[in-house]
Structure P
Amino acid sequence: MQTAAGGETKGLSKRVLASYGAPAFPLALVGLPMAVYLPAVYADPDGFGLTLGAVGLLLTLSRLTDVITDPVIGFLSDKLQTRWGRRKPFILIGTPIYALGIWLLFVPPIEFEPMDFLGFRFSSGYPYLFFTVTLVYLGATIKDLPYVAWGAELSQNYNERTLVTSWREGFAVAGSLLSAFTPALLLFAGYVKPTDAVFFLSVLMCIVMPIVVLNAVLVVPEYPVVLPKIKIPLKQSLSVVMSNKPYMRLIIIFVFSTLGAAMTNSLSFFFVKHVLLAGDLYGLYLAPYFLSQILAIPIWFALSRRVGKHRATMLAIGWYAIWSCFIPLIALAPDTWFDAFEIPLVLRFLPEHWHAAIVLRFEGMETGKFLFFIFVMCLKGSAIGALAALPAAMAADVIDLDTLKTGEKRAGAYFSIWSMTRKASYAVGITVGTGAAVIFGFDSLADPVNNPNSDASLLWLACLYSVVPAVFKFVAMPLLWNYPLTEAHLTDIQREIQSKSASSIMPKTG
């Protein structure tokens, strides 16, 4: 809630909430390819044919620049004063850089060829991947950090902050859903390669993103702040942030949760292709998985209002972990156990001509296990929205502790560390997941039917895809159990901030 010019307090309108959240939509269009398809595009025979372990390592190394750029951009966006605000100029600069990087990454203008360097011979795809991903991450840093900090400053209300992040996450999941449905639609049009899907999604992102970003800049207010006369240098600024104990709890929670998410995302295509032997059906899995996230977001939001954000997050982790444990069991079970879930049987209620077309499309495919897998993944995926939106809303709350201590509005500094740890832990998670799969004998370039991987390596792939990420998320449980920043505590903090602010501007008499 914000205070209008006349002193009357009012909430954010749906138009403002929607305009702020909308830029997350085109970002999610390519966010899914970046998270899920990128390893497949570069490390699959139907993509660019690079080795999985090297691709995972390069994705991690490309994140090293974020150690410098994230704190710098966060610090500058806190300090910058322009007629357009502190956050909006960065968003306008970062958007075209990000779009260019995505286009070069997924639609390379060159053919990859063998090259020699320092006596080593390797594909030119490896350095190309490193430099284009680094460009994407640079653009993302410039635009995303100020964007998230902007959202954290739109409201001071505990529950309305959750609403702001829910609108943003809702648009993000909607974009992910469209991104997920695109491969499914292309599948029926005869396009089954990962490179086909990312091409269409990259084109759509480059069209939509400039429109919604410009609308957000024009429609959503950026409330002016009065910066203190005493400037806190960057090093001391980050030191104050690191001393914020509730925030550091969230960082630890988010690091382990993101590690698990990165492992799941980077290995999902290979799990479906090599374990379930349904690589051509991968697009059909993504669509219902993300639809379950959208449908569950209002439920988790309502639960957080009743039990608090930290307890709702705990419940989401437990729900996620329960269904994760079923995935290796599905992988181990014989296909005959899932005959009742064969797509021709499940969809026999459809009109006869529709049913005949579907039977023809899936002729010769074992779809029972795959369809049961989708059912379990929808139950598991219903927790993902909560695990994204609720910690982000909690991060907005802890910034008030900093404001009480320093008198500044420094969301940029906080979300720069948040973003830096998210990117770093995600990149490490990719390396851990792909590297561990390779160590246990998995070969992404193997033919899953004619030259399959060993049973042991496929079982490890299933565990690295599901059980190990769930274990990482359980690290959050003890940190969330007695999380101190409840709604009542936050209200007291904000009341003290307002009291200090009022006393500092009260005119002296006598």
Structure Q
Amino acid sequence: MSQEYLSPTQAAKILGISRQAVIERIKHGSLIAEKVGSRYIIPRDQASLHSTAKETGAASSRKTAKNTIKEVLDRVRKEKIRTIQLWFVDILGTLKCVSITEGELKDALEHGKGFDGSSVTGFAEAQESDIIALPDAKTFKVLPWTKNADPIARMFCDILNPDGSPYAGDTRYVLKRAMARAEKLGLTFYVGPEIEYFYFKSDRKPEIIDEGSYFELIPNDLADVLRNKTVKTLEEMDIIMEATHHEVAPSQHEIDPKYNDALTMADNVITSKYIIKEIAQQKGVYATFMPKPLFGVNGSGMHVHQSLFKGEKNAFFDKKDKYHLSSIAKGYIAGQLKHAREISSLAAQWVNSYKRLVAGYEAPVYASWAQRNRTALLRVPLYRPGNEKATRVELRCPDPACNPYLAFAVMLAAGLEGIEKKYEIPEPVEPNIYHMAMEERERRGLTSLPGNLFEAIMETEKSEFVKNTLGEHIFSRFLFNKKREWEEYRIQITQHEIKKYLPLL
């Protein structure tokens, strides 16, 4: 069936905005269009998608939002909360905050809080710097450790243009847009990440605080106290944990938030990282999500368990299939394998990320899938009878230093493309890929992931798929920042070079 296109004027009527507003959204990347000569044409499904998102995000949720706003205002008044932090992230996933007082709260909830975006990484240029942070009242939480003194609350924000339209640099909106695409297919995207990190004595050098190993319980262990307090704090903020434990490397730990829809989970990942660092700091130690801070041991990943549901039913499960995977699940896996190299820079976005993605440390190096094999990029945990809802796909290349909104968005978009275009899933690769001869890997058609950040950003830069998912604004600014990071790294002289080459050359 051929794609139907609309003129900006026709799209404006569907969206209920002006023609000029349509043109502005196209220029900022929040509405995808094609250019024919000097004219823009917009795929009808794009206009319909934005219209649906507008209806669900504005009209249908406005009724509940009003009630939520009233509840927030009542609670702030009752609990004498004087400071409210408005949270959002830049395009790299760094948490930002604007604090307001109780007196400003009602206006901020209804109209947003204006700020200068030109100093926020990847946001506005100087000439277009005025943007708005609109608090999402549903995310209102009091920071537990402040309750007994001067209570402080926080809310996540959506970033808007002055006219109220979504701002193209808002990574939260990118994920919302991807999820709206899934919802058009009747699917809800759920994720459950495993967040790994290290505790060190300070942020000056990586001095460990314990010699523990996987699942080890150490008497009088400071890290165990820190983890328990972190879990208690997060659960007071309604972020439920499935598990927490010591990881493989010394001083390395993991918390596993209970699976949730992708937007809620992205907010929860940002919150969890902040709380982990806060609790560590209260006890005089430092928590880091740097992917590979120690040489010769495992790095910190963020394996992401993914599933798609149709209502209460897991759309990935098929009891008649030999792998218990539906055609939706197989298309989803195939889509992620196809785009694995292109999305690497979003899932593993730092120079240091690629020090983790090397053979031998339970981190994936090749694009493959399996059920038992933990050297594969995608793992499908074995089905347990009666536990159909647990059928899921685990992506093992992301690390906890990524921007979860962008990472979840490209993961979902890749999987949806595989479903929509009916990509064929290859056979699973169960043998340990690290131990395979090169000829065997070539015979199986295994493609390696990028070996460093430069290779990863080159793959992303030529990807129309990633560009369409992120929008031109975030796509271009993300690449600009990553190229600058690589160049800064490339010209450094490391201690390894001084130690090895200075006495020799």
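Bear in mind these aren't lab numbers, they're just calculated from the coordinates by the rules spelled out. In this text the structure is predicted, and so the values were computed from the model without any measurement. Cβ atoms are built from the backbone, for glycine too; each structure is taken alone.
Starting from the value -12000: which structure in P, Q was helix-only ellipticity at 222 nm (-39500 (n - 2.57) for each DSSP H run of 4 or more, over all residues; to 500) calculated from? Source structure for this number: Q.
Structures compared: P, Q; top value of relative contact order in percent (Cα under 8 Å, 6 or more apart), i.e. the largest, recorded for P. Sorting P, Q by distance in nm of label points 7 Å out along Cα→Cβ at positions 115 and 355 from high to low puts P first, with the largest value. Computing Rg/Rh (Cα atoms, Kirkwood Rh) across structures P, Q gives 0.96 for structure Q.
Structures P, Q were shown, and FRET efficiency 1/(1 + (r/R0)^6) of positions 219 and 451 (r between Cβ atoms, R0 = 41 Å, to 0.05) at 0.15 was computed from P.
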